[in-house]
Every structure is written in C-alpha cells, then in structure tokens.
1. To test your reading of the models, identify which of P, Q gives 30, 12, 12 for Cα extents along the principal axes in Å, for residues 61-100 alone when calculated.
2. Can you say which of P, Q returns -26000 when helix-only ellipticity at 222 nm (-39500 (n - 2.57) for each DSSP H run of 4 or more, over all residues; to 500) is computed?
3. Thinking only about Kirkwood radius over Cα pairs in Å, which of P, Q has the largest value?
4. When you work out relative contact order in percent (Cα under 8 Å, 6 or more apart) for each of the structures P, Q, which one comes out largest?
5. Out of P, Q, which structure matches 0.15 when FRET efficiency 1/(1 + (r/R0)^6) of positions 29 and 77 (r between Cβ atoms, R0 = 25 Å, to 0.05) is calculated?
6. One of P, Q was used to calculate FRET efficiency 1/(1 + (r/R0)^6) of positions 69 and 109 (r between Cβ atoms, R0 = 35 Å, to 0.05), giving 0.95; which?
7. Of the structures P, Q, report the one carrying the highest value of mean count of other Cβ atoms within 10 Å over residues 21-28.
Structure P
Amino acid sequence: MALVLIVDDSPTEVHVMQKALEQHGFSTTAAANGTEAISKARELHPDLILMDIVMPGVNGFQATRELAADPQTRAIPVIMVTSKAQESDRVWGLRQGAVDYIVKPFSMDKLVQKAQAALAG
C-alpha cells in the first residue's frame with residue numbers, strides 16, 4: 001500500500017484528499033506546513049508527496065526544493081496541489097523538483113489518477 005504525505009495548512013483540504021486516496025487503497029499521513037513536511041518525508045519516506053504552496057513559514061516551493069536537493073528524499077515524487085493557477089507558478093513548481101502540478105479546485109478522480117501516474121513513474 002503506497003503511503004502519501006499530504007501537505008496542506010487547511011485541515012478540510014487534507015481530510016478531503018485523505019478520504020479520496022484512502023478509498024482507492026492509498027495509506028495517508030499529513031503535515032500542516034513545509035517544515036513538518038520535510039521532517040516527515042525524512043522520517044517516513046512516503047511513496048508520494050502532495051504539496052500545497054501557500055503555507056505559513058516554509059512554503060511549498062521551498063519545501064519541494066529542499067526535498068529535491070536531499071539525497072534521502074530526492075527520489076520521492078512531489079505533486080504540487082495549489083490554488084496558484086498562473087502558468088509561471090506551474091513552471092516554477094516543476095523547476096523546484098515537482099513531477100506534476102494540480103490546480104485547486106480539482107476532481108478527486110483527477111487527484112487519484114495523478115497520484116497513480118506519479119507512483120507508476
């Protein structure tokens with residue numbers, strides 16, 4: 001069972017994503033900000049990280065960049081999941097090390113498909 005780390009400062013968003021993923025056989029855990037995400041990624045080595053961008057403290061761009069630079073975590077795929085819909089944000093997120101970019105609001109089917117695709121390589 002693949003472990004997905006959901007990083008979002010909105011408990012509601014985390015709950016909705018956890019429910020959708022768990023219904024499709026994923027195991028989930030959550031972090032409320034970038035600092036916690038980096039710590040949990042190093043500790044738990046999840047199979048996938050869903051990363052919000054706009055969070056207090058270390059934002060999603062910064063956390064993704066740090067995870068991509070760390071030999072311990074660089075192999076973990078990161079999908080940015082954010083309300084930032086500008087093309088420049090998408091390009092910047094991918095340049096930080098993300099493998100995909102989903103703009104909120106999104107369908108749960110799309111989230112599950114993107115998660116499965118990222119895990120398939």
Structure Q
Amino acid sequence: MHKGFLKTAAILGALSVALGAFAAHGLKEKLDTATLQIFETAVRYQFYHVFALLAAGILYKDFSGKLLSLAGKFFIAGIILFSGSLYLLCYTKYAGLAMDWLGAITPLGGVAFIAGWLLLFAAILKNK
C-alpha cells in the first residue's frame with residue numbers, strides 16, 4: 001500500500017464532507033445559484049477523486065511502480081487545480097473581485113484527472 005496516498009485521500013475526503021456541508025448550510029444564503037453550483041461541482045469532483053486516490057493507494061500493493069505512483073500524483077494535482085480553482089473562483093465572486101481568469105486553470109485540473117485515470121489503466125495493464 002502507498003500510505004501517503006491513503007493518508008492524503010483520508011484528509012481530502014474529510015475536507016470534501018466539510019466543504020459540502022459548508023456549501024449546503026453556510027453558503028446557500030451567501031452565494032447566487034450559479035456560484036453555489038460551481039462550488040458544489042468542485043466538492044463533487046474532489047470527492048470522486050478521493051476514491052480514485054484511495055484505489056491507487058490500495059492497488060499499489062499489487063501494481064506498484066512509477067505509473068501507479070504518477071496516477072496518484074495526478075489525482076492530487078487534479079484536485080488542487082480543478083477543485084481548488086473553482087473554490088477560489090467562488091470566493092473571488094463572493095468578495096466582489098474580478099478574477100474570472102481563475103476559471104482558465106480548471107481545465108488543467110481536468111486534464112490531470114484524465115491523465116491519472118489513464119496512468120491507472122496503464123499501470124494495471126503493464127502488470128499482467
């Protein structure tokens with residue numbers, strides 16, 4: 001097992017639940033519907049990829065190697081870039097700051113997610 005991935009997934013999972021609850025109870029009255037949807041998308045994709053990171057950590061026992069290690073790192077990078085940029089975008093909208101350029105970072109996180117999934121596939125395929 002890759003303990004680093006498992007520990008990171010546990011922390012990011014707890015953060016996903018906390019941010020989801022914060023959105024449902026604390027932000028509902030503070031953000032407009034479109035911005036709240038952006039925040040919820042960030043939480044949802046973070047949570048999806050917590051499970052991907054858990055899988056990478058668990059699978060590391062049987063499929064260890066550079067490809068699987070890269071997959072986990074790309075899942076983490078994706079969470080930071082995709083979800084992180086959306087969280088920041090929501091905050092800047094709430095604060096009245098004109099920083100819509102943050103949305104341009106989000107697709108880089110999506111590419112990192114895709115790369116993580118493809119690397120996970122390649123790691124499993126390589127180990128026959």
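Quick note: the coordinates plus some simple rules give every number you see, no bench work behind them. These numbers were taken from a predicted model, which means no experiment stands behind them. Cβ atoms are built from the backbone, for glycine too; each structure is taken alone.
1. Clearly, the read-out refers to P.
2. Q
3. Q
4. Q
5. Among P, Q, the structure yielding 0.15 for FRET efficiency 1/(1 + (r/R0)^6) of positions 29 and 77 (r between Cβ atoms, R0 = 25 Å, to 0.05) is Q.
6. Q
7. Comparing P, Q, the top value of mean count of other Cβ atoms within 10 Å over residues 21-28 belongs to P.
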